[in-house]
Structure I
Amino acid sequence: MQVTILKSKIHRAAVTGASLNYEGSLTIDIEFMQRVGLLPYEKILCSNMANGARFETYAIPGEPGSGSIILNGATAHLGKKGDRLTIMNFALVSLADAENWVPRVIVMDEHNQIVDERGI
């Protein structure tokens, strides 16, 4: 049997911009992606702590060190600069692996600096 389990999470990331005319996706500073093991174009689930919006899209690598969290395309309607997002992705793993699974998590402050990390 396999189960879907949290693979990684970027918690409380502040939206830094929005681009309605972009094709879609969420731009994330590549250093954040690498820290939690999120691959370019990997499917993500996001929740906006400011308005309760939840949406699925995919991750686009942003400029390293920029702190970028940019809503692109239709997702630009689901938040605004300064909103805090939880960005999650999941993996399908065996039940045996799931029993000892530890997701990779980073927690951000309002300036998108990492203030806590787990499972890294």
Structure II
Amino acid sequence: MKFLIDAQLPRRAVGWFAAVGYDAIHTIDLPDQNRTTDAHIIELADQEQRVVITKDADFVDSHTLHGRPAKLLLISTGNLSNTELEALLVPLIPQIVTELSVNHFVELGYAGLVVRG
């Protein structure tokens, strides 16, 4: 599974996914870096079959209304440190991959994962 990590999340999250064998890129790695438009992120993610990982509700709206991006992981924890995010997210990567292999939209909050569709 491949991932595209949005600008509000730390670049080092790429390493969290790579460490367990998954291809991940961050918007900072794209030509327009963190100024990459949501439309371009969606286009790239769908072209390369990447899951968009974001905190941005605009992606939820787009996914719900238009089915794009095709796969979405919403991080709905609010503000927390990168260390806290890593402690919450990394142990759940196998479960995230399992859920996204059969579902299109998963949300990660403080209570864990919720399948949204």
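A short reminder: the numbers here are calculations on the coordinates, not readings from a lab. Predicted model only: the values in this text are computed from it and were never measured. Cβ atoms are built from the backbone, for glycine too; each structure is taken alone.
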Quiz item: Where is relative contact order in percent (Cα under 8 Å, 6 or more apart) largest, in which of I, II?
Solution: I
Self-check item: Origin of the value -10500, where helix-only ellipticity at 222 nm (-39500 (n - 2.57) for each DSSP H run of 4 or more, over all residues; to 500) was derived from one of I, II
Solution: II
Self-check item: Structure from which 2.5 was derived, distance in nm of label points 7 Å out along Cα→Cβ at positions 2 and 90, options I, II
Solution: II
Quiz item: Once Cα Rg over 2.2 N^0.38 Å is calculated for every structure in I, II, which label goes with the largest value?
Solution: I
Quiz item: When distance in nm of label points 7 Å out along Cα→Cβ at positions 42 and 106 is calculated for each of the structures I, II, which structure yields the highest value?
Solution: II
